[in-house]
1. When you work out mean projected area of the Cα convex hull in nm², for residues 42-81 alone for each of the structures P, Q, which one comes out largest?
2. Taking distance in nm of label points 7 Å out along Cα→Cβ at positions 58 and 90 as the quantity of interest, name the structure among P, Q where it is greatest.
3. Could you tell me which structure in P, Q was used to calculate distance in nm of label points 7 Å out along Cα→Cβ at positions 18 and 34 as 3.2?
4. With distance in nm of label points 7 Å out along Cα→Cβ at positions 50 and 74 derived from the coordinates and found to be 1.0, which of P, Q does the value describe?
5. Which of P, Q yields -1500 for helix-only ellipticity at 222 nm (-39500 (n - 2.57) for each DSSP H run of 4 or more, over all residues; to 500), as computed?
Structure P
Amino acid sequence: MGGDRERIAKFGIGQVVKHRRYPFRGVIYDVDPVFGNTEEWWLAIPEEVRPRKDQPFYHLFAENAETEYVAYVSEQNLLPDNSGEPIRHPQVDEIFVRTDAGDYRLKPGRQH
C-alpha cells in the first residue's frame, strides 16, 4: 500500500456521527482527505488528545445538550450515531433531506 494515496474516508456526507470522547453529535456536510484547518487550530488542541493530520477530517453541523455549532473533527474521534434521533442544527434543513433510515442526503441541486 503506497503511503502517498489519499485515505478513503470512513464516513460520508449526510451521515450522522458522534464524538468518541465528547458529548456531541452531528451530520457531516463536508470531508477533507487530510487535515485542512490552520496550524493555530491544531496546536490549540491539548497534545495528549491532538489527532494525526494524515487522516480524513469532517465538517459537522454539530449539537450538544446546550447548543448547535459547526465542528471540525478527525476520523479517529468519530463513531457512527445509530440513535435515529434527528439533528436539530438549523442549517441541516437548508441543504439536507432526512431519509427514512435517519441519515441525510443532499437536497436535489445542492453541491457540498
Structure Q
Amino acid sequence: MDKSCKLEILPSAQAELEEIARVHMALSGPQSARRITDKIYDAMEQLTRFPLSGPPVRDEQLRAAGYRYILADSYLVIYRLLGDTIFVYHIPHGASDYPKLFRTSFF
C-alpha cells in the first residue's frame, strides 16, 4: 500500500507541541527542544504511512469514537483516522489524565 494519508495537526495539538518545546527549551536548552519536537514530528510522519499502527486509547468513550495513540518519547500523540486524513487532537505527557483534555475541550 503506497498511498499515504494526510496529516492534520489540530490547533489544540499544535499549542501543546509549542508548549512542549518551550518547556524543554527552558529546562534543557534548544537542542533538547529540537530533539523532542523532532521525535514527535517523526512519529506523526510515520502515521501517514501506517495510520492504524497505534493501539486504541484505554479510555472507553474515546476508544469507541476511534481514537488511537502512538508514543513519542514520554508523550502520547492522540489521533483519529477519518477517511484518508489523520487528525491529531492532543499531545499530552504520558503521565497526564488525557481523557480530561477531551472533556474540557468540548465546552
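1. On the way: P: 3.6; Q: 2.6.
Across P, Q, mean projected area of the Cα convex hull in nm², for residues 42-81 alone peaks for P.
2. Numbers: P: 2.5; Q: 1.4.
Top value of distance in nm of label points 7 Å out along Cα→Cβ at positions 58 and 90 goes to structure P.
3. Working: P: 3.2; Q: 2.1.
Answer for the origin of the read-out: P.
4. On the way: P: 1.0; Q: 2.5.
Working through the options, I get structure P.
5. Numbers: P: -1500; Q: -15000.
It must be structure P, since only it matches.
Coordinate-derived values only; no laboratory data. What you see is a predicted model, and the numbers here were worked out from it, not measured in a lab. Cβ atoms are built from the backbone, for glycine too; each structure is taken alone.
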